[in-house]
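All of the numbers you see were taken from the coordinates with simple rules; none came from a lab. A quick note: this is a predicted structure, and the numbers were derived from the prediction, not measured. Cβ atoms are built from the backbone, for glycine too; each structure is taken alone.
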Structure I
Amino acid sequence: MPTDWKLHLLQAESVTRLRPEILFGLKDKAAIVTGAGGGLGAWLSAGLAAAGARVFVTDHPRSSTQIIADIIRESGGVVREHQCDLTDNDAAEQIVIAAVAEFGRIDILVNNAGTNKREPIFEVSRQTWDKIATVDLRLPYELSRAAAKVMAKHDGGSIIHIGSLNNAIGLQGVSVYGAHKAALCQLAKSMAIEWADYRIRVNALCPGFMLTPLSKPLWDDANKGRWILERSLLRRPGYPEELIGPLLLLASEAGSFITGQTMYVEGGWLAGTSWAEPPSDER
């Protein structure tokens, strides 16, 4: 058992290292974000770039990765875009090869890409199951493994699976999605254990009900929108930029002692609910 650990005593230079731009900074780090053309993925990519990371944004050929990349460049970020079909058998390997060709290394991987189809369990087809299983679980598994092999040759890194509130609660019509998001969070634990010796940290970040272009019809539905608000302690939707703080915590030295964890950003859903109260006032 190691016995050469040293006490960390507070000194002036220690305080300097606690400055947010240093503690949460990602200068010269190289990051991959999947599903970067979507509502959450675009913000996650921008957040990493704003912290100084060089970001490799990837999504399917019909996505808006080019638009997202141009916006990040306009703000001064370093970004490269890559389009591929995530259901291809060699998608994970091709993403890693392309990212290493651009940046020479991988320090951060954000497994954000996901797909869903709302159906009652009686109506779920094998095709639906296979597609969700491939994009929401198999690809993150294979991409994490391919990226971890690169991280292990350098100074380690951070892998962040984007899960869901549906990992912790059941919702009607999303049985397949929920099952695979739950598996993804469990996978973070297994990967954290196996790759700890390589200084690779693995965690899951789980958003609650966010307001994005994809989810806007849900919020616009009078019944469903009210149902969500009645269960949110903050009485409002979450916004994608509210994921950036937790993301940077898990990606940077600020979270250097966090691994194998599932973190929820969900407006208080899992805390419980207050007595019946009209969700009229935004807090």
Structure II
Amino acid sequence: MNAQAQHPVVLDIDGSVGDLPNRLVLPLADWQEAIRFGCSLATMRRFRALLDAQLPAQYGTVFTGSGDFHHLSWPLIARLQPVAPIQVVVLDNHPDNMRFPFGVHCGSWVRRVTALPFVEHVHVLGITSHDIGAGHAWENYLAPLLRGRLSYWSMGVDTGWSRRLGIARAFRGFDTPDALVDAFVEQQRMQRRPTYLTIDKDAFAPEVAHTNWDQGRLQLAHALALVGSLRSGLAGSDINGEVSHYRYKAWWKRKLSAMDEQPEIDPAQLAGWQAQQHALNLKLLEAIAERG
């Protein structure tokens, strides 16, 4: 699929994505309560069926709104029918490989993707969250790390516990974003597989894009270098991390989202943050177009 030649798609669930050129908008606001933050596997199967029915045969980058919807990358990747194995590259401040017993949510979907037979490897780049530190080690799904299907690329997080479990090769730790990006670009020189790219903008520093999650340290130049390193082309791409807020009706979603301590959105600054987000979306789309 020539991703950059096709129209970007907006899964308009939370009304947060700006006016993109030549976009195709799927109005899906009725799904917000059902799938935001997390959902059962049965609900995800129904949403996947909807995507299969409504998405055209070919399309460009998919925008899913808030990072609360990052688990929608799973059905977007799963519906691909590649002729060869692919790698998945995730820009994210979090591993998104955390235990979740109620189906799938925005912090657990990576394990599902590593289980897809055509996905050779998943790289999660830009992690500064202590989700991968010793205090949260037990929350990480270990199987994809043990099987060599998943790598964490992090900055400033002590992951010494991984050596004790024999999975240190799955952890790449760096002091700076420059060092992380340089190492990944060098690794990609030997990569011959096409890539599915998914970007959660909480991987960026707040001055690049404000999100409603704790944020990392990447600058735009780092993202452009990472995208530019994907020389074997893109099998697909999606972007999330828009600024939006929602009051859940389900008590368990209110409870779990509160436990994640998402920062409050300042209403007085919301318009400016969304304008910042929109400008970044356009720059990312341009960079992705060159890799399609």
Structure III
Amino acid sequence: MSLPPLTTTTLLPPASRLLDKLADLRLRGHKALAVLLDPDDFEELRLRQLLELAKHHRIDFFLVGGSLVLTTHQAALIALLKAEAPQVPVLLFPSHALHVDPTADGILLLSLISGRNPDFLIGQHVVAAPRLRQSGLQLLPTGYMLVDSGRPTTASYISGTAPLPHDKPSIAAATAMAGEQLGLRLMYLDGGSGAQYPVSAAMIRAVRAAVDAPLLVGGGLNTGEKVYAALAAGADVVVVGNHIERDPHFLADAVAAVRQATAQEPVK
């Protein structure tokens, strides 16, 4: 692989307006909803139903990705999102360097700081770096923390890492603090796909108190009450995936919970 010439322009990563947007949401106490779509579960009819509902119930971000991405549906999924909901930023949620797609708006550049597998701390990043430089994608360096959610998840199996203990918020807080000190700009607490129960409010509060970075929380958020509880504990963005893919009408409950949490968050 030949690299482009090392000029001042190419050395600089693309400016990330999306990072500014997330920081501004946190500063103003506004909560946000991200919908995670797995290309392997891509069903066009159900997705079009979700997009129709999104005309009346606001989605702030689409995340596209999964732990495997075995199909070639990712490009088609992004194209449909950009065509039908161009106002909603599409962020890649990659598990491998091969999942870089320049047709998205940005990428959560995940560093799996809850684990000790070097491939997901830096290895995949090295492989992806030349493509990312040329992609034009906005880069969102993210400290990704898998949390025990009551059952083994694809993410923990594929990454070969143990999740953070569900009842050890202090470990999560110290992990997030280290990630922020290393320069990561977002933190993401995730119970994983098909989580039996969501990340605890105690862990969310502990991480929120430990870092200033915007905080994303996902996994097991399958009721409006759970979405609200995560936001009330300190999440800035909630991520819903499996449940909303199975039942697009859950979008209305999730959006209502986001609005309620925003209304009760004091403006800073």
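When percent of Cα pairs over 14 Å apart, for residues 198-237 alone is calculated, the result is 54; to which of the structures I, II, III does this value belong?
Numbers: I: 54; II: 49; III: 34.
The structure behind it is I.
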- Structure responsible for 3.3, with distance in nm of label points 7 Å out along Cα→Cβ at positions 206 and 222 calculated and labels I, II, III on offer: I
